[in-house]
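Participant: Given below, in the form of structure tokens, are the structures.
Where a number appears in this text, it was derived from the coordinates with a stated rule and is not lab data. Given the structure is predicted, the values throughout are model-derived calculations rather than measurements. Cβ atoms are built from the backbone, for glycine too; each structure is taken alone.
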Structure 1
Amino acid sequence: MSEVPEDIEETVVQRFNEELKDPVKLVFFTQEMECPFCAQTHKLLETVANLSDKITFEVHDFVKDKEKAEQLGIEKIPAVAILGKKDYGLRMFGIPSGYEFQTLIEGIVFASTGKSELSPKAEEALRKVATKPVKIQIFVIPTCPVCPVLGAMAFQFAIASANISVDIVEIAEFPHLAVKYDVVGTPKAVLNEKVQFEGLVPPGQFLTFIQQAAQGSPTGISPTI
């Protein structure tokens, strides 16, 4: 998907009009001469940004703007940082096509509102378990219908906790990472390089994995939410 189909575009515009609150900046990193999917990703993100006057689109060369990339934790391309009033740690790597287009839209909405859709109990449990920084990598493919569900859940954790950051990675574009993290099915989550799980899990179980990652331990007490 390099362009947004008309029917989907209308739905997205309506959602943006109803839900976007504060400005959002899509900061895109590219190097189109050596990046097969960068041109498509550029076009898609620019199209999405044009659907609302609350979204701005900023383009950086991955090599020439190395300092900016390092500042935002961008180590591979194509990549986009979704920034709201502050940097909530929402990142997407690879073209957000197929079902992952939904994850992009969710990320924009969350960054604009600065609010998650987690229950008060879940947010309280998150504060208790996310006591140290936790980086969540979620490996996805565009044809995976449940991947956006897990991605949106992770994005909400990042919105609710300054200790959580999330990288959504389209694994087919980064096959070396599939080998490194033994990705044989999607979605697969890796937290702080130590804690891993595969498939869609409920929020309470996800919080247990966050607790384990924060503690640097494969064990943890399941939070009650």
Structure 2
Amino acid sequence: MFVKVSILMSCYNSQATISKSVESILSQSYEDIELLICDDGSIDDTYKTIEEYSKADKRISIFKNEKNIGLTKSLNFLINKSDGEFIARQDDDDISLEQRIEKQIKVINDLNLDFVTSRAKILGTDKLIPGISFNLPVSFVMNFKNPFIHGTLLIKKKILNDVGNYDERFYYAQDYKLFSDLVAKGYKYTTIKEPLYRLNVKDNISNNFKKEQDYYSRCVRNNSIPN
């Protein structure tokens, strides 16, 4: 028996990458999915692109912010629009392997977990991440960086709701904050050793707003509220 998975994607000026990202979700081997896409005030043809996909595939629902409100609020908006028992993430410039959702659902059910992530390979280099830190305790790595890849997250919607979804005080590093809260509250999880995701690291939020990302990440580690 399949349970529905709601896959969330927020996009901004991503007309060059979003087609491959969307198609990687539409080609998933897992059957019962919906893809919710929020255009966060793009000024290029991103919305036009996702509109064409939504016309061609009934599993896609699209939304548009009149102005850019950021990833955190956009994801919370999509969570509230979702119908699935599980929530999964997908970034607009990354690619999910065909069996990603199927394998994650099997692991989360077989091991009775609350959430699951996987490793990934960097697009263009095939570098595997996490690397060495994958073999270290998450509680240790969490003191220095986010041990999880946000785009690979699959989580029970109930668990996400129980922690208040994404903390909107964190405009950046919202994933680090979420994972920190989940681990601190003792939810059960694992990271699949097999890379099920292809991650873009060029011209993305983490690189383009490194100073801001570092500040918000320090707030997570210090358990403090951003200014």
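Participant: If you work out mean count of other Cβ atoms within 10 Å over residues 186-193 for 1, 2, which one comes out largest? Can you show the working numbers first?
Facilitator: Working: 1: 21.2; 2: 14.8.
Comparing 1, 2 by mean count of other Cβ atoms within 10 Å over residues 186-193, the maximum is at 1.
Participant: Please state which of the structures 1, 2 yields 12.6 when mean count of other Cβ atoms within 10 Å over residues 122-129 is computed from it. It would help to have the intermediate numbers written out before the result.
Facilitator: Details: 1: 18.4; 2: 12.6.
Source structure for this number: 2.
Participant: Given 14.6 as the derived value for mean count of other Cβ atoms within 10 Å over residues 10-17, which of the supplied structures 1, 2 does it correspond to? Before the final figure, lay out the partial values.
Facilitator: Numbers: 1: 14.6; 2: 20.2.
Computing mean count of other Cβ atoms within 10 Å over residues 10-17 on every structure in 1, 2 gives 14.6 only for 1.
Participant: As an exercise: P(r) over Cα pairs in 5 Å bins from 0, in percent, for residues 58-105 alone, calculated from one structure in 1, 2, equals 4, 13, 25, 26, 20, 8, 3, 0. Which structure is it? The partial results should precede the final answer.
Facilitator: Numbers: 1: 5, 20, 30, 23, 15, 6, 1; 2: 4, 13, 25, 26, 20, 8, 3, 0.
Source structure: 2.
Participant: Where does the value -9500 come from, among 1, 2, when helix-only ellipticity at 222 nm (-39500 (n - 2.57) for each DSSP H run of 4 or more, over all residues; to 500) is the thing being computed? Provide the component values of the computation, followed by the final result.
Facilitator: Values: 1: -12000; 2: -9500.
Corresponding structure: 2.
Participant: To which of 1, 2 does the computed value 23 (relative contact order in percent (Cα under 8 Å, 6 or more apart)) belong?
Facilitator: Working: 1: 18; 2: 23.
The value was obtained from structure 2.
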